[in-house]
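Each structure below appears as C-alpha cells.
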Structure P
C-alpha cells in the first residue's frame, strides 16, 4: 500500500490536491494492474493530521513487536516531524583522492616540507583541494574557491581563502623537485616499479598573446627564466609564445618527473637538464628511450656522456649514415610478429659502436603505398581547376587536402593485403 496523491485544476486556475490510501491490484477481467483506493483522506489542505499520525503510530507498534529497530530509532524524532535538507555535497571523488593522497605518500612528502612553518595545515589542505578539483572538474584557482569547494565534502578546505590557494603554490615552487622525488620512490617501493627503462617525450603549449616574457625573476634565492618564448612549435604555431613540457615515465607508464622549459629551449639543453635531474634521483644509469625528435647529433652526444645508454627512433630519410650504410648492410630479417620483421646492424667498434634495428612493417608499407598513389591524382585535379585562369591564380594553388586514413584491416580484423601485381587504384574524379 502507499499514499496516493491526485489533483484537480479549477476554472480559476487553482489546484486542489487529494490524498488517499491505495494499493495496486490486478483486475480480474482486464488482466492488468491498476490502483485500488482503500481509504479517502480528502483534500490535502483540509487534512486531519491526527488521523495519519494515529495510523503511523499503530504501524510502528506492530513493527516494534516484530523486533524491527529501524522504526524505534526514528521515534525520537517526534510524531509528524520532517527532515530539512540544509546542503548536499559530492563525496566520491574527494574521498578517493584523499585516500590516494595518503597512500601514495604525497601527504607525507608535503608535510615534511611545511613542518614548523606558519599555516602548514592550510598549505596541505589547499594542495589537496586543487589536486582533487583537477581530477573532478578542472578549472582555475578562482573556480576552485568560489564554486567547486562549496559543492564537495572536503571539510579541511571549507575555510580556505583564495589567497591561501595561491600561496600554497609557492611551496611547490620551492620544494617541488624534492617532493616529486620522494613521491616517486615511495611509489616505487609500494608498486615495485621497474626503473631500468625511462621513456621520455616533450611537447609544446602555446599562448594566445603577442608578447613574450623578457624579464628574469628572482624570488627567495631562486632564479626563474622567462617561460613564454617563441621557438619551434610542434603544433605548427611558431609565431606564438610557448613553453616546452617534458615528461619521463617508467615502462609501466608511471610518471617519474615532469619539466617545464622556456619555449625557445633547444633539445640538447633540455636533454642535459633531464639527465642531470634523473641522476640526482639515482636514475642516471637507466636506459633512456626517446622518439625521433632527439636524433640530432648534439642530442646523441649529450646522451652518450657518462657512458649513457639510449634507444631512439631514427627516420631513414634524415640520417645519412642510415641511408648509406645501414640500409645496404648485409643480413636477413627476422620475423618478430606476423607482419613485422627486423634486422640488427652494428657499425663501429668499441664503446662508440652504434647498434641499429631496422624494422619492416608490412601494414605501414601498404598504407604509405596507397597514399603515394592517391596523391598525384589529387594534385592533377587541382591543376585542372586552374586551366585557363590567370597565371596569378597559380600562386593561390591550395595545398593538398589531408587524405583519409587507408584501412589496413577488414571487418573480421584480418589484415588487408594487395593482390600480387595489383594495378594502381583508379584516381578519384576531379
Structure Q
C-alpha cells in the first residue's frame, strides 16, 4: 500500500508558511542528496511559485558524487533556481548559502532592505543540524526521526540577512509510490505509518542494480544477481537479523538492519534515484492518478432511469465504504445482500475518497469528525490526533493522508448515511 503521512502539525505548518512567504525573498529547500527528487516537496513548489529558489542537496558526503552532479545540473536548469551540495558535517556553510541567496535576490541587502530567506525541507533531512551549525550553538532540536521541529525560528545569517526556519513538512498525498518508500527509509515518515519489511524490500530493489557490490561487502554475501528482493532480505536477516523464540528467522529485524544501515551510510556513498528514474516514476504516477480521477468521475455520473423505474432504483441505490478485513464491514455487506440488493462497494483503502466526498459523508452522518476516526490505529497515536486542540481541517487532512483511520463501514442509502457499527444498524437504511 502507498505510504502516506501528514500529521496535524504539518497542516499548521502549511498555513504558517503561506503567511510567511509574503515577506520572503529567497526560499531554500533542503533536500536529501541520496533522494533528491523524492525529497523535493511538490506542495512547497506550488506555494512558492515565482520565488527565487535555492536547492541544497544536504548529506552529499553520503551520496554518489556522479549522481549528485546530475541532480545539481537538473535543478540549476530550472528557471529562477540555483543548487549546491552540502556535506552533513560541513563546518562553515553560512557564507556559501548567503552568497548563493544574494545572487538570486541581488536587489536585497543592507540594513534598509535586508535579505529575508526561508528554509524548508521534509522531516529528518538535517535542517536542524544545519541551523545549529549556522548559529554555532544547539538552538534547534535534532533527532533521527520525523517531527522533531514544530515551531518557526528566526536566525541571523549576517548583519543584513535573516533566515526563517519552519518545521519539516511532507505533502498530503504522496502519489509517487517509490518516493513514499524512500522517504520512509530516510526517516522522513513517522515509524507507525509504514511496514519495515515492505520499505526494506523496495529499498533493496532500488539500490541493488547499481550498488550490488556494496551490499555484498556489507553483509558478506556472494553474488546476489540471481536472488529476488525477498531472497536477498532473507540472506541479510540470516546474517544480521537473528531469530525469534522457537528459531524462526526474524525478517522484521533484518528489515530494520537494512533501513538503519541506509540511514547511517553503512553501504557507502549511494543515491537511490537519478533524474531520469524520478521522471519515469512521476510520469507513471500521473497516469495512475488520472485513471483514479476518471474512475471517481465515472462513479459520480449516474444513468438516469426511466420514470417507472425511478422509485425502485432510488431505494436500491446503496453504497458501502468497505474494508473486507473488518468483521463489522463484512457483516453490514451481508445484511444488504440478504435484502436482495447488490450495493456499490468502495474499498476505501485501495481507492480513498477525496476531500469533497469525505466532507459530504461526514456532513451526511451528522456526526463529529472524530466519530469517524479509528482511535485504536497506531498512526492515530503517532500523529497525536487525540489532541482536542486539533481543528476539523487537521483531522480531515489526517483521514485523507491515512485512509486506515476512517471508521467502517459507512453506508449511504436513500434513507440516510450512517456508520454501521454494529452492522445491524444497516437495517434502518434498507428498503421496506
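Which structure, out of P, Q, was helix-only ellipticity at 222 nm (-39500 (n - 2.57) for each DSSP H run of 4 or more, over all residues; to 500) calculated from, if the result is -10500? Before the final figure, lay out the partial values.
Numbers: P: -10500; Q: -13000.
The read-out comes from structure P.
Can you rank P, Q by Kirkwood radius over Cα pairs in Å and just name the one with the largest value? Can you show the working numbers first?
Details: P: 30.5; Q: 24.2.
Checked P, Q; max of Kirkwood radius over Cα pairs in Å sits with P.
To which of P, Q does the computed value 7 (relative contact order in percent (Cα under 8 Å, 6 or more apart)) belong?
Values: P: 7; Q: 17.
Working through the options, I get structure P.
Since every read-out is calculated from the coordinates, none of them should be taken as a lab result. The structure displayed is predicted, hence computed values, not measured ones.
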